[in-house]
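The structures come next, written out as C-alpha cells.
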Structure 1
Amino acid sequence: MSTKELQKLETIQNVCDKRIRQIDASKILNLSRRHIQRLVNQYRQFGANGLISKKRTKPSNRQFNASLKKQVIDLIQTHYFDFGPTLAAEKLAEIHDIRLSTETIRKWMVSVKLWKPKVKKRRKIYQPRARRDCIGELIQLDGSPHDWFEGRADKCTLLVFIDDATSAIMHLYFCDSESTFSYMAATKQYIQQHGKPVALYTDKH
C-alpha cells in the first residue's frame, strides 16, 4: 500500500472502532462524508484490500491506442526516420493530420531507438575566487567600445585597469580598438604611474 492508502486505512479503522467520527475522517482525508461511508463499507466487507485503488496495474484512461502508436512509428520510420521529435510532430500534423505532443512523439521514438535522448550536462560548480589582499597584487584589464564622446568624435574603445583588492579604477586609456598594441601602450602608462603589478588579468579575448 502507498503512504496515502496507509493513512486512509488508519483513519477508516479509527472510524470503525469509533475513535473518531465520520465528519472528522472527512476533514483528515479531505473527502466527503458520503465517500467516507463508502470506504467504511468497503473496509468492513473486504478489509484493507477494499481501500486499495482499483486503478492499480490497469492502463491509464488517457493512454493512446496501440494501433495509433504503431501507425505513427511506421510513418516516422518510413518518411521521417532522420527527423527530430519536434519536426516529426509538425509533419505528422501537417501531412497526416495526426496531432500529438512533441513529448509523446519523443517517447515513442526513444522506445524504438529512432531518437537518442540527450544527456543533460552537469553544471560546473565554480568556487568563488577570493579577492587579493593588497593593492597592486592583481590588476584586471578590460575594454569597452562605445560612442564615448556622443558624436563629437569617432567611436573608440576605453581600456580600464581595476585593482582586484580594492575595486579602484587605477588607469583609463582611450584607443581605436581593443588590440594588443593598445594594451601594451596602456600598460606602459600604468607602470610609469603605479609601478609593476604582481599579475595582470584579462579575458580570453
Structure 2
Amino acid sequence: MDALVNNAGYALTGPFEISTDEQIRREFEVNVFGIFNTTRTFLKHFRENRKGTIVNIGSMAGKTTLPLISTYNSSKFAVEGFTESLSYELSSLDIKVKLVEPGSMTTDCTGRSMDYAQSETITDYEGFSKKFLEAAMNENGQLTSPPVIVAEVIHEAVTDNTDTLRYIAGEDAKQMISLREANGDEAYVQMIKEKLFGLVIPHAYFRSTGKPY
C-alpha cells in the first residue's frame, strides 16, 4: 500500500439553528472522524515501511465560507488543520501528508451526498434563504469541473515526490481561494456580506427542496 486517499464527505445545508445535533454529529463522523480513523489504521503500515502518502480531500469550503453550510465549512476547516499539523509529525518518518481542495464538481453531491437541516421551520430565515438559494440555482455552472480533475490532482499529489501540502482542484476553487488570500480575512468577509449575490456561487452545494427554511 503506497497511498491512502480519504475522500468520503457530504454537506449538511440550511440555517445552523435548525440543524439537529444528530445531523451535525453524523456529518462530523464522516467528514472528520472518518479521516482520523482511517489515517490511524494505516499509519502503522506506513511507519514500518518508512514511506507512504496520505491524501485528505478537503474543499475550497475549508478556506472560504458561504451561508447555509456552516457545519460543512467547519468540518472542512478541521480537515485543513488536521492535515497541516499531521504533516509535521510524519515528516521525520518520510510519510507525506497532502491536502486536495476541490471546488464544485459534477458529482451527485446535491443528491445522496446532501443532507438538509430539518428540525423545524423558522420564518425569520425564509427571505434570506430563498434569495440565496435562487442565486445559487441561477449560477450557470461554467466553472464546475468534471471529477477527473480531482483524480488528476490526487495523482499529482501522490507521485510528484515533493513536500507540497495543498493542491487546489477546479477553476472556481482557484478563484475563490485566491480572492480571499488577496484581500485578507476581514475584507473577504465584508465583501461576501455586501456582494454575495454578485459572486460566482458554487451551486453544487445547494438545491431547493421546496420547503422553507
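Values quoted throughout were computed directly from the atomic coordinates according to the rules given, and no laboratory measurement underlies them. Computed from a predicted structure; not experimentally measured. Cβ atoms are built from the backbone, for glycine too; each structure is taken alone.
Assign the value 6.1, calculated as distance in nm of label points 7 Å out along Cα→Cβ at positions 7 and 183, to the correct structure from 1, 2. It traces back to 1. Each of 1, 2 could give mean count of other Cβ atoms within 10 Å over residues 71-78, but the derived value 21.4 comes from 2.
Quick one: distance in nm of label points 7 Å out along Cα→Cβ at positions 23 and 127 came out at 2.3 when computed from one of 1, 2, so which one is it? Computed on structure 2.
Structures 1, 2 were shown, and Rg and Dmax of the Cα atoms in Å at 17.9, 57 was computed from 2. The greatest value of relative contact order in percent (Cα under 8 Å, 6 or more apart) among structures 1, 2 is that of 2.
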